[in-house]
Structure I
Amino acid sequence: MAKITHVVKRTGAVVPFKKERITNAIYRAAVAVGGRDRSIADGLADQVVAMLEDITPPDHIPTIEEIQDVVEKILIENGHAKTAKAYILYRDERARQRTRRAERSQRAYENIPWRKMWRVLDWAAEHELHTVEHLNARIARGEFFDIVHETDHAYNDDITAASEVICERRNRVRIVVIAGPSSSGKTTTTTKLSHLLKKMCLNLVPLTVDNYFHDLELHPKDEFGDYDFETPQALNLQLINEHLVRLIAGEEVLIPFYDFKTGKRQDDHTPMQIGPNDVILIDSLHGLYAPMMKDVDDEMKFKLYIEPLMQMKQPDGQYVRWTDLRLMRRMERDAAFRSYDPQRTLEHWHYVRSSELRNIIPYINTTDYIVNSALPYELPIMKARLFHHFERWVRLYKDDPLREDAFTRAERVHDMLKAVTPVEDDSDIPPDSLLREFIGGSCYEY
């Protein structure tokens, strides 16, 4: 019987074998279909290891694919058909992503209506912000303040247009959803939109879906101890759906409360009821994920999607990636408000992106309105604040096969920021700017 000590990754790198990775993969698949017993996942992982050691020839190092084949076999033999299906689907999805990287990088663009993209690109060209070189030239001419003013004006116009569309449907809409990927600017957008709608005599009642998180001990985590809060299954989707249906019917419900310090949810905590003229306001990462509101009539929902749709070319001819903008925003916010080291944010980002590709991006075209939250002036600000980190991370992760994702992102952002002129002084950025949500100094309470 061979003792499994190492595994061959798809890149050919040989890394230490850890049973915890198998446990986490099984548990993640179980969570996707409603399972929450980690001990079962751990027992199944023991069976996987036993089978691997039984079938692996001496001196052979098993590959990731060989291990995954055994996982599927053990799940099916133990009667966990639903979990096996979720595992197989996830495995297949990852395989397609690897073989179609070029298509995947364009997936978000394909889901955004071309008219919206054309308007964003046209605005950028009109304001000489469509390339990094033009951005640098305007900064060199002392026009940073103007760039901030022009960008914020366009963003605020976008929100105003969204509020007008909502008002046109005020007799039918009972829920307004502000959705979008991590650090797209949902909180500031929600605040600004709320102020506009209140002026139009719409009474908004916020529902904080973060209170519906499952207890921390029930969340999937990896071998580094990093919990995955990014998946919609981290929330009690069934309870959210039930409460929304009852609220719209005029009933009182008891909203739970989630304590992030203890990682525990207290059910039946806060009474909530809405009147016939009230509108429920939801700011949620997964607001477009259908199971969250599956029993609410679509006519009663207004779904707004927000994304930094920056249309700016780098010197190498590639466009600045939206996910990289959001990564830098989250680094700044996590450091400023959550005492997280930016490196921790980078190492966690693969969870963020994986969940976006599965649970957010595919639903963009179901929205009623799309807001562009890209701020060309954030690039010179982020260059001054974060570039030295990316220089260090490129060196740190270069030869670490367990941190390939972190290295790829660090190298890409480093190369992009290298071409940007830094701006150290952020005093030209007003307190109501969306960027203040991430770098601090906002006039809004978050």
Structure II
Amino acid sequence: MKKTLSILLALCLVAALLVGCGAQTPATETQQPAGNDEPTPVDEPTPVDETDPKADLKVGFIFLHDENSTYDLNFLNAARETCAAMGFAEDQFIYRTNIPEGQECYDAAAEMVDAGCTIIFADSFGHEPYMIQAAQEFPEVQFCHATGTRAHTEGLANYHNAFASIYEGRFLAGVAAGMKLNEMIEAGDFAAEDAKIGYIGAFTYAEVMSGYTSFFLGARSICPSATMEVTFTGSWYDETAEKEAANKLIADDCKLISQHADSMGAPTACETAGIPNVSYNGSTQDACPNTFIVSSRINWAPYYEYVINAVLNGEDIPADWTGTIATGSVQLTDVNEAVAAEGTVEKMAEVADALVAGELQVFATDTFTVDGEELSSYMADVDTDAAYTGDTEVIADGYFHESEFRSAPYFDVQIDGITLLDTAF
């Protein structure tokens, strides 16, 4: 990824998410600028050279939901961006939406193989067993699975996991939340000891726990009195349940809401109630202009491009790949300065610079306690057995080493200051 100005690299601010191949505006459409009688053609994608090795390449994408899910839309937009950026024809990228976390995933993968795909991506945690089944049956095809945990233990040369250090993005989003809490405290809206955050999670997976903990630590690094309540829906995408969860947290006097869930349920509940919101996987500013602050997301385009180029060049793909701020994989949307506290952009840039330089660690053990004690050792479940038995020491040099021993998060520590309202999922 090309480097840009330091502040932009650090924040990776995204002006628009709906871009790339297959987006709503066709590549051949023209746009009429003000005061110009002649339309200005939109750049067309470079035609595929039939002698180019990629002319025969087909790539498949399996999505849990469709564009109504902010999570799946984020993956879909990355695929479209990759298609356009790499000069592929639209029919070389095959999309399958609303594929459940069941045998349907294997069936979709097998159909893509029959259609000539030699690379297949899937986007949801529960797709993993079926992607592994397909990888075992079709060794000539590369299967790449986001958020999975088993590639490094399965030992299949054609099965791979990928994630990103999104905990750093969530920490930065938490900094923006802490700035907002401080602004409201200073305005006399509530006392410092009442700075309670609400958070809606899907499941009690390590991925969700890592996310809400890093967000909380970011907020508390700015607003030390902050506490947080977390409630779970038991679903990645349930608009009604997510809205009800947000309303429950608002009724419980939470001053700001964030989430790791995929619908507009929580953001719209916050907009209705006038409660500041930090969303996930894309800006909700258009729908929630009075409450949206910022959103973090993983940009999957760098991984898609990396894998496709590796296949074209005959290079090995690692079992685990972890994107970072530097690779352009961890991004934040533009800050809604109409809602965010003054100085938020500058503070986030300062913190991002420290993260990139390695001067700041999200899970530094001197910034949190567990049952009143600082952690000096922790055996994490990296190899994912059925009992989630800890197998890898992950604390060294004063911090928890997240996403270094495999790409998917394994931070599952319940720290002080965060209260779980339910743990059924």
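Read the figures in this text as sums done on the coordinates, not as results from a lab. Note that the coordinates shown come from a computational prediction; the quantities given were computed from them, not determined experimentally. Cβ atoms are built from the backbone, for glycine too; each structure is taken alone.
Ranked on distance in nm of label points 7 Å out along Cα→Cβ at positions 173 and 349, which label among I, II comes first with the largest value? Display every interim value, and only then the final one.
Values: I: 3.3; II: 2.2.
Going through I, II one by one, distance in nm of label points 7 Å out along Cα→Cβ at positions 173 and 349 peaks for structure I.
Once FRET efficiency 1/(1 + (r/R0)^6) of positions 357 and 389 (r between Cβ atoms, R0 = 30 Å, to 0.05) is calculated for every structure in I, II, which label goes with the largest value? Show your work: numbers first, answer last.
Values: I: 0.75; II: 0.25.
Result for FRET efficiency 1/(1 + (r/R0)^6) of positions 357 and 389 (r between Cβ atoms, R0 = 30 Å, to 0.05) over I, II: largest is I.
To which of I, II does the computed value -16000 (helix-only ellipticity at 222 nm (-39500 (n - 2.57) for each DSSP H run of 4 or more, over all residues; to 500)) belong?
Structure I accounts for this read-out.
Computing mean count of other Cβ atoms within 10 Å over residues 277-284 for each of I, II, which one ends up highest? Walk me through the numbers before you get to the answer.
Details: I: 19.2; II: 25.4.
Biggest value here belongs to II.
Ranked by distance in nm of label points 7 Å out along Cα→Cβ at positions 237 and 301, which of I, II sits at the highest value?
The structure with the largest value is II.
Thinking of I, II, which structure, once Rg and Dmax of the Cα atoms in Å is computed, gives back 23.4, 74? Walk me through the numbers on the way to the answer.
Numbers: I: 23.4, 74; II: 21.6, 70.
The read-out comes from structure I.
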